[in-house]
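The next part holds the structures, each set out as structure tokens.
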Structure 1
């Protein structure tokens, strides 16, 4: 007797909808109240005054936005390059090498941001490296690499290594195989890893708070300062 296929029904769709609502309703509320004419949470009327002040205020907030873009794009590109090389090494490496890489890669996931920030601050101070956009860049590359490696490695693991072995059998050199086989396979993961790293970088506050110096304020730091001091 053949087993009947059990359909999941609408339960997964309902759970997905509830999850999306849980994440996005607070954002929607914030967007709506950004048009409130009052500073208080009480709705007093629709107004564009806050957006007018944003676009006509001092250029300093825009400089911090540019700083965030510079750090975010450069750190994302650099972390994706290192993450791609690391993911390919793990994909093609021996089991012992994979275990070592898995261990070192997962450490940043379990260490709190404040510990990473303090550790990087101590390191930069020890080597007499002036706190600036460059130190923020180094810090963002440091915590972004594990994410990029995991995303790209997940993409590579969906494909059989026999494809690479077939390229070798057909006479392709290692660099040719890397350029025409491995990188095209990993490219969707590379793009996803870049956007993940960029999101983490432009949104980071805690680690950036410790490694930023005078004149290297990013947008999250500026927003925190405006919320706290007005």
Structure 2
């Protein structure tokens, strides 16, 4: 058991000053409901987005302290994030909205217990990354999409985020309806018709948990 094992995930978030803590977005107490059972396991955690310059690598430190045996993979566009590499952290430089890069990432890291998308927050990128990387999540693992509030006003009017015909929240809500209804029809499908890929992926999902500004998907 590691030295930090007496600290909650949010304790560590506040210690390392990540915006995922209760000082800001308050994601970590929610995540711990799902993460605590993995705390002493050996596995791979992949995070898209290493953080802006002023908070670079903060969440990577949280994962390192909380998960005693996990190897952390951080993905970012900026070469300066390579400074965050260590014996337990690997940094990959690339664009989470680039299909070819995501396919290479999935090939290089084919088994991840946890994936967290905290990258561009652009709808098309959030959807594409999920469709490519969800297959790499281990059974019982989690895929998280953060900052889903970009799907809502006023940010949904911002062309920087609204780069897809469908916002990310609607996309994941459709998957949620498929999971909850066992694939049966729902009236919302008249507005957002499930794609064959969504229907197939829903079969591998145990649950969809919606929290303030974030969505957590558990794999069967």
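Rule-based calculations on the coordinates, nothing more; no lab input. Computed from a prediction, not measured in an experiment: that's the story for all the values here. Cβ atoms are built from the backbone, for glycine too; each structure is taken alone.
Listed values, structure above:
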{"item": "Top of 1, 2 by percent of Cα pairs over 31 Å apart, largest first", "result": "1"}
{"item": "When FRET efficiency 1/(1 + (r/R0)^6) of positions 54 and 78 (r between Cβ atoms, R0 = 25 Å, to 0.05) is computed for each of 1, 2, the largest belongs to", "result": "2"}
{"item": "Read-out Rg/Rh (Cα atoms, Kirkwood Rh), for residues 62-181 alone, computed value 0.98, structure in 1, 2", "result": "2"}
{"item": "At a computed -24000 (helix-only ellipticity at 222 nm (-39500 (n - 2.57) for each DSSP H run of 4 or more, over all residues; to 500)), which of 1, 2", "result": "1"}
{"item": "With relative contact order in percent (Cα under 8 Å, 6 or more apart) derived as 15, matching label from 1, 2", "result": "2"}
{"item": "FRET efficiency 1/(1 + (r/R0)^6) of positions 142 and 166 (r between Cβ atoms, R0 = 30 Å, to 0.05) from the coordinates reads 0.20; which among 1, 2", "result": "1"}
{"item": "Structure from which 3.1 was derived, distance in nm of label points 7 Å out along Cα→Cβ at positions 102 and 118, options 1, 2", "result": "1"}
